[in-house]
1. Have a look at I, II and say which one yields 6.8 for distance in nm of label points 7 Å out along Cα→Cβ at positions 100 and 436, as calculated.
2. From which structure (I, II) was mean count of other Cβ atoms within 10 Å over residues 212-219 calculated, if the value obtained is 19.4?
3. Figure out for me which of the structures I, II the number 17.4 belongs to, where mean count of other Cβ atoms within 10 Å over residues 60-67 was derived from the coordinates.
4. With distance in nm of label points 7 Å out along Cα→Cβ at positions 156 and 332 computed per structure, which member of I, II shows the largest figure?
5. In terms of Kirkwood radius over Cα pairs in Å, which of structures I, II is highest?
6. For which of I, II does Rg/Rh (Cα atoms, Kirkwood Rh), for residues 324-467 alone, calculated from the coordinates, equal 0.99?
7. Looking at FRET efficiency 1/(1 + (r/R0)^6) of positions 132 and 148 (r between Cβ atoms, R0 = 30 Å, to 0.05), point out which structure of I, II has the largest value.
Structure I
Amino acid sequence: MGYWRDDTPLMELVLDEKGQKELNRLWDEFETIADFTARTWVQYYFNQSGEVQGKGSESGTLRPSDKEVSAAPVIFGLRDAYLAKAAASNNPVANEAIRDHFEWVNDTLRRVERMRAEAEPGHLDALLKFAARAYRRPLSQPERDDVLAFYRLLRAQNGLTHEEAVRDSIVSVLMSPKFCYRIDLGGATASTSPAPGQALSGYALASRLSYFIWSSMPDEELLARAEAGDLQKPDVLVAQARRMLKDDRARGLALEFAGNWLDFRRFEEHNAVDRERFPSFNNDLREAMFQEPVKFIEDVIRKDRSVLDLLYADYTFVNPILARHYGMPEVAGGADDWVRVDDARLYGRGGLLPMSVFLTQNAPGLRTSPVKRGYWVVRRVLGESIPPPPPVVPELPHDEAKMDLPLREMLARHRENPSCAGCHARFDSLGLAFEGYGPIGEKRSEDLAGRPVDARTVFPGGMQGAGFEGVLAYIREYRQKDFVDNLSRKLLAFALGRSLLLSDEPAIERMQTKLIANGYRFTPLVEIIVTSPQFLNKRRIDAPLQTSAER
């Protein structure tokens, strides 16, 4: 409840006058925040003040109807009662101690009141600065007036204390659409974009850049560039983008962009695995599976590696839990200790495709699913558009251990249905190549029924291969351009926060040209995006869509 200063030797024997004032100031600041004297006094008043009236110990008095318990008349009223009771002893030391104590309590409470009143203007300035940070730009004068008017209304009409009014004012800022939504305001200059639009203001551009790369608000340096008015300059914008890509917060791009593009963002909630049949799949392993692609893609982003590493890399990142699951050498430390493992192909890993998060998510739980795994590769990784399945599709058995035939043969029968064959021919073969991985992405040589696994396949176009190495060879030979095109489109759409239009095609072409010219490194891809007219401008709602003839 309270504190007692036990620093008399320090005050009297060590500190000079300046040091004593500084220590007293620190105690006053502590008191102003912690309010321990007031809380101790109030508790004492209600628990002990009845003693002076002869009601016995642990007996208090009622709260005064016209005053606060901490008011000076209440404090000195109790002091006078104690002095009257002590008069019979005729002890001057006791009388002086009583006076000193109650005067100290009153002086402390009054001093705290003054300090708090003096601090109120500073708190209101801080409230305005908080609102500016929340809105990610300087406040206009009407906005400043509105924030302060709401505070004063709470004080004057609602009877709130200063602290209560500031708290409710903060809530109002956090409930404002200006905080909850990114409102990209246009600047004063006209757009030079070939598509009709308006150039973004420096602050709107700072927010767009920050939420693109960090998935979070701009930092002080970015806002300073916006305030200086030079963020729209290509060299400044590129320099800021490079700085931000090397920052720890670039993890936001790996998590939010890649998590949604590759469809693993919600894997932490994945519960399709039968944990009785697969007891090793616990929450810690599920979390490690989720973190592996985030760590990998973050490394590609921050180290400016080739985007082709997402496919062809022979390394990955594991913690002790995932290393055990993959059969890799033991990793020291706990769940938060991640290491890079080179020569991961020795363990059937490397790059995104054989990561257990994707293999597990695209399996029903008690068996694998070549259909889901192959569909994920061609749709998410290669960007191929696949029409939805027909309304009535025969179900495959749910438990691999209870199948009479290998899954490969059951799928072959499934494709005999003419309504299914056309689409399945486009992705089943890629999924069959991953049959060497079980329902939770574990390496295996037999399925759950004890039958030998066959990961051989014939890819679309007739190329033969086996395992995920065969998939990589097929992509490298025939589909790498599709991967690069898909990545470019997904990244541009994420940066702009909208679906792509026909007028975005020149930007995509520039992105791919720049990728090839720079060894497919990630940073040049971002540089083309952030300096593009699409990124620098806000498209008008009434702007006409560009047709292919106009293009």
Structure II
Amino acid sequence: MGPTPTKATMKIHWAQTALLFLLVWIAPACVSDTALDDRGDFRSAFLIVGPDRGFQGNREIKEAYNAFAKDYWARLVFISLAEEYEDAMRNKLEEALKELRAGGSGSIVVIPLVLSESDPYLKKAKGLLASMEERLQFAPVMVRDHLAAQILEDRARALSKVPANDQLVVVGYGATNTEEAATMRRELEKLATEVRRRLLFKEATIALFFHPAAPEGVLQEGNQRAEKTIRAAGSRHYAMVVPFHLGPKHTGSMQFSRRVEDMLSGVRASYDGHEILPHPNVLLWLKKMANQRIAPRKMGVVIMPHGAGEYLNEPILNAVEPLVSRYNIEVAFGMADTEMLQEAIDRLQDRGSTHILVLRLYATSLSLRDETEYVLGLRESWPLHGHAHGSGAADPPRVRASAVLATAGGLDADPLISEVLLQRAAEVSVAPESETVILLAHGSGSEDVEGHWLQQLAAQADFIRAKARPAFRAIEYATVREDWPGKREQAIEKVRKMIAGTASNGGRALVIAARLAGPGPYQQFLNGLRYSFNGKGIAPHPNLTRWMEQEIKRWIAGLTPSIKGGITEGRRKQSE
């Protein structure tokens, strides 16, 4: 027989069981309802235009499209650069638009399945569509999204065992003039730079080939230059050659990537011919482009606290528990940890979420903000001050998702949180008129973040000073900059002097752990001093639960004015 469960343990197990039951119970209602058969308030239809690549290449595009069309009202039209097919393409486009409009959609969004904004197939499509439909919108091209860089990363990773010794060669295709080539080269260089930061390749270069529709002189000169680039790369370092394009691919032998393979004869290179398609990120990207343009009726929330062991996590989960009956929620402990966030986002997407908020349950709004934004694909580069990211280290991976992602949070000096700190002080107070409250927090190694942190503590101290009845003798605040030894010693010494100074005139220090949960290492840092300590932290407390719901509602309100009651209303209807 095992040990008898404690009351707290039973409560956590009950909460986990209840959450699992809730998620299973609501699962049937999370089946996608954006298809034509369940129009409801569905507002957008989608016209996907892609290059006519030949039989095998078009089959790859169709496979991605068919998977997309299961959940979205869509049509696919292939675009050719051959003038003799212009009438046929025009008829195909007009027929597709007619069918999409017949579905009763409010607007039609064109999703261009091309890599570059300067792609000639996209230019051709825009020209043909210009006179057909006034309400058309165009989604951004693939190069604008980090999901494209992840495809390139996967292709490169499959070829290279030791990137630090290798050179990455990205093979582009499709320009019909030098202006298009210059844009495509810049876009591919940007993707290659991101992959190089992730995998730490010794070098990265671009070999860009022209489309046969280019003028003869431009075509020959440009393609000779690209071939020369590939051969030169193999002479300097071992080359990882990745064909990253949507070029011609009629059959196994009749495709552009086979031409590249022939060029590599005698070159020190690895090459497997795998292009952009097929890859699961293409479908994720198509869905993401669509989700950005539909009414966000299926929303999910990832709560992201730091967390640690069971006894620190338990009060945080207890604060989250009242929300699980009203919102589609997952918890991802950690410091913008990609793996934990990916698991949570995947679970929410599996339950139908098309829009997801990652709510940072940290002391300040700057804490892990930039890191989280990078991991979610909301900013281009990993912050220089990124936590636990040393000089020369590879950038961390990013999540892969079709949902529209956002992040918010950081407790800062929100009155709901300041009120909890006032209560924590009152819990250990005996004679307020002789007591000095000291709010003690973690702190940061970054001077900018540290300055912001101190501002928030000052605002919390002002709140306590204004609200405490009877008033305390004084309200002070400080951080100990826990994770930065060189700065920590100075910070701790300052706090120790602050506590010692409160003893004058019969004074007494009340040290309050101004942190999400638990006492932290503060008692160890302050060993030997006389003071009263409240190490509960903020969680669990009804105000923390209220704060989370407040932030969730703000996010919902900012998504679209058409949502009335948001997911709260949706869940209420399910339970009636």
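FYI, it's all coordinate maths here, none of it is from the lab. Note that the coordinates shown come from a computational prediction; the quantities given were computed from them, not determined experimentally. Cβ atoms are built from the backbone, for glycine too; each structure is taken alone.
1. Working: I: 8.6; II: 6.8.
Comparing all candidates, it corresponds to II.
2. I
3. Details: I: 11.5; II: 17.4.
Working through the options, I get structure II.
4. On the way: I: 6.7; II: 2.3.
When distance in nm of label points 7 Å out along Cα→Cβ at positions 156 and 332 is calculated for I, II, structure I comes out on top.
5. I
6. On the way: I: 0.99; II: 1.06.
Clearly, the read-out refers to I.
7. Values: I: 1.00; II: 0.60.
Comparing I, II by FRET efficiency 1/(1 + (r/R0)^6) of positions 132 and 148 (r between Cβ atoms, R0 = 30 Å, to 0.05), the maximum is at I.
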